[in-house]
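In the part that follows, the structures are each spelled out as structure tokens.
Just so it is clear, none of the values below were taken in a lab; they were calculated from the coordinates. Since the structure is predicted, the reported quantities are computational estimates derived from the model, not experimental observations. Cβ atoms are built from the backbone, for glycine too; each structure is taken alone.
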Structure 1
């Protein structure tokens, strides 16, 4: 399936992304109706519900579950931001984040060679544990950049791509992506999938990734805890 075809089935993309994201982080997964959910034991310590373009009735049911606890989150993927902003307000939810996007790439277009570091003071370490591939760049004992990837249905789900502030603007974000791609492509991977912050969108667009739709996160409090799905 090409990324163009997959974009037409965002519901499936969301299910794949949740499975990969949860796999990266060791989250328990479940369903709420026809929609996926994940227990975020390391941040909110509560459930987050995910849906692509839910109907008004489906949104109402998910909003009711979300409102049962201030630590719960509802994340909706859509291109109709106005509609779900209105529905959130109607059902007593506040927007915690509306700046992230889902992005996709055809992995055959990506550099799959093991990358090398131009800076002599930096070293790369790659590991794999329980299907999660990790890449870490260090300067001595200090972590400069890191990331992880998990493969679901021939789709590599990238997560927690982070460059520490002191090491930014040195190309380490691109380097980590290449290092993870080189690991993931040993598993018959066809596509790449991730959720990106505003800063991340610039990097991934440069690497050939395409936007699928907006990511809207809501809760009863509107608190930003856990509201950056790409990192938090």
Structure 2
């Protein structure tokens, strides 16, 4: 069963000199429910832009993005925000944790825009990622690898259908990268969530049976450096 379906997607950016550059020109892209896929691509091929469009953070110039029964491209900004909160988990390369809040509070914040705060489930997620003893710690009191684990727990907090991961191992050393990748995939499997992961790391990409190269899929992948 298809979870994500993209047709004729185009996203443009306006340069400081006023010229318009097409970053994404994607004829077709699909992802099945519970499928785990890695997406590679050169700098400027639009990898992050694609994830942002799927999450409803960016609005494309044309095309259709369907997530389950929802047409994101026809939804209002408020509806996209609600759909993202309810159905999409996002793991950012820079983690985007709130530094003034504890691990538990960061996960609860992620719940606040979706199903509502559930401290018991939030604590269980942190326990699952090996941080059960650090619920009251703040991000600055954690290692980089531990901060990534908080970000993984937060992404799963609303039991999303789809998890988007943008270079989630980019700030980790090789050992922590392997561990984080295994954890992300295991938790997505346990929660029956599909995973679309963007990476330039050959080792990360090799771990996925399902791989796509955005340079091959995207008609605008060359000649538009500066977008990710």
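If log10 I(q)/I(0) by the Debye sum over Cα atoms at q = 0.17, 0.18, 0.19 Å⁻¹, for residues 83-146 alone comes out at -0.58, -0.66, -0.73 when worked out from the coordinates, which of 1, 2 was used?
Values: 1: -0.82, -0.86, -0.89; 2: -0.58, -0.66, -0.73.
The correct label is 2.
Can you say which of 1, 2 returns 17.8 when mean count of other Cβ atoms within 10 Å over residues 99-106 is computed?
Matching structure: 2.
For distance in nm of label points 7 Å out along Cα→Cβ at positions 35 and 131, which of the structures 1, 2 scores highest?
2
Looking at structures 1, 2, which one was semi-axes √(5λ) of the Cα gyration tensor in Å calculated from, given that it came out as 31, 19, 16?
Answer for the origin of the read-out: 1.
When you work out distance in nm of label points 7 Å out along Cα→Cβ at positions 139 and 163 for each of the structures 1, 2, which one comes out largest?
When distance in nm of label points 7 Å out along Cα→Cβ at positions 139 and 163 is calculated for 1, 2, structure 2 comes out on top.
Ranked on relative contact order in percent (Cα under 8 Å, 6 or more apart), which label among 1, 2 comes first with the largest value?
Answer by largest value of relative contact order in percent (Cα under 8 Å, 6 or more apart): 2.
Rank structures 1, 2 by distance in nm of label points 7 Å out along Cα→Cβ at positions 43 and 187 and report only the one at the top, that is, the highest.
Evaluating distance in nm of label points 7 Å out along Cα→Cβ at positions 43 and 187 on every structure, the highest lands on 2.
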